[in-house]
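Peer 1: As structure tokens, here come the structures.
Each value in this text was obtained by applying a stated rule to the coordinates, not by laboratory testing. Owing to the predicted nature of the structure, the values given are computational and were not obtained by experimental measurement. Cβ atoms are built from the backbone, for glycine too; each structure is taken alone.
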Structure P
């Protein structure tokens, strides 16, 4: 661990109690290295304010994020934004609006849009298991309400070529709204170059979403934000989305504390990359096809049914989570602590040995 950087491990409570015993949870892309120690300190200090609604803290966090992103504070929408955005867009313009996304993929936004009349249009990943931009572009029409891109993609972990993606987004944004989910982008070494926030900053019809759940280790608080075009952000604010009184005050102060600890982010990125490389080397040794993941998980083709693979892992005390149809013959395993990864890799070696 780097000098001057400390962590609250995900396997322990940030407030001092031990985590519940059970299988190693390598299924939900949680940050195995925990969260910044400053988070627990900030939450502890804020407990005295629990009788109060959050107001100034939310305004302060909004201003801080806006300065970081180089946009006007009015363009920042705090909270678990994607489902609410999906509901809004599904209602906009009447039923039947199309929402184009990559499958398999993260579906919170498109599922929410479906609940209010939207139609989901799923586009298979390309042969490299990346967002198939050409196929997505071909499906955009006058009925397309939004295009939803996750980069790095979940569950494949692949990143789309930077210049190709930026050109695609600018082109498609002239025809419809483009929503880019960058939940895992801070795990890459090229975050500043790859982020699409410059498109939103330039006034293009682009929404960029970030979360504190992954890199910052605040999954239990489920908090994030969107950088949106001024007009859309204003509409969402008028609907109450991101209103200070609607936000969890502990999430607000935790997010602020996490954001102010760049050393934690840098060290988490380094440790995650080291463990991810370890996984990729093991998969290469086992001659298993895998993606070039840039996130905090790996995605590979084990050569046996996912149900059987997951059940065998669970018998060995490791939860690898669900399948991802139509790639249900592939498996996603989240990056854990070094000892968890060693145990999971050894388990995989034994599974492959006994099934080949």
Structure Q
């Protein structure tokens, strides 16, 4: 804007301001993609800078621009956080450095959006007799013809915490230390369980909760004990929220986990709710630990187990365009490649073992 000045004409005095010029620019531009490599199509996509002086322009295939008057909005160098939201994708954000005076637009680069995970479920039967197969183990496996650089291990219960790229993940051997009883029903989402005995429990202890058939198994790492004698009955507070509810008849075991084999590393950030682990190695042991020795340490059984009627389920399936699942019971087996249908919250996949 130009500087105002005064002009005297006869007995009249005027304040004059010459015409000024402001520029409305695309200040930041970028593109969003599907992390699975599929073409992005998100009609409900929004990009929000959360500032009233800035507007956003988006296309359904992921191109975006943040627009405004840069001279007014960025008189000095600054950072701006952009928030991305699209139906069927996890919310995401990106921080961009914006220099005063340009040049504009500032390239934000390419941002990969992650699909919301879905459930894969179905029935495992004998291919010849069509009889239901109980106790069949369904595992995530590598592509049979060309093993990938990133390996996908399926979990029986989704992750509780977010984990950074490169943290350790490793198979462990579980040993049972004691088997207390659950004193009250435990509801999904809680971080507290009540036991009839807390002998040997303390911060960092591992508790396993399951049903009798082990089709449902998850672990909690103890944060602290509630009031009362440490060896008596009482409350046990966990670091993680439980994914499932457990009635009083559930099996409770205090366990230890001993590392088995070499450690792998996560290939990318892992999200709470992911039912798969993407890592430098396939980890199809019985149990694995993620981020051991930290406050985000968590334990999980590997793969799903079919129940008495042959039904299995895997929650949190995502992070890949295609997943390979291998079902086996005794000498019977089958491997199936499945393109995950992210527009369907439940994907149906049956196995016929031979």
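Peer 1: If percent of Cα pairs over 15 Å apart, for residues 107-178 alone comes out at 55 when worked out from the coordinates, which of P, Q was used?
Peer 2: P
Peer 1: Going by distance in nm of label points 7 Å out along Cα→Cβ at positions 91 and 323, which of structures P, Q comes out largest?
Peer 2: Details: P: 3.8; Q: 2.5.
Biggest value here belongs to P.
Peer 1: Going by FRET efficiency 1/(1 + (r/R0)^6) of positions 83 and 123 (r between Cβ atoms, R0 = 41 Å, to 0.05), which of structures P, Q comes out largest?
Peer 2: Max of FRET efficiency 1/(1 + (r/R0)^6) of positions 83 and 123 (r between Cβ atoms, R0 = 41 Å, to 0.05): P.
Peer 1: Another question about this same structure. Of the structures labelled P, Q, which one yields 2.0 when distance in nm of label points 7 Å out along Cα→Cβ at positions 203 and 219 is computed from its coordinates?
Peer 2: Details: P: 4.1; Q: 2.0.
Computed on structure Q.
Peer 1: Given structures P, Q, which gives the highest value for distance in nm of label points 7 Å out along Cα→Cβ at positions 35 and 75?
Peer 2: Q
Peer 1: Matching task: 26.0 is the computed value of mean projected area of the Cα convex hull in nm². Pick the structure from P, Q.
Peer 2: Q
Peer 1: On to the next question. Suppose helix-only ellipticity at 222 nm (-39500 (n - 2.57) for each DSSP H run of 4 or more, over all residues; to 500) works out to -12000; of P, Q, which structure was it derived from?
Peer 2: P
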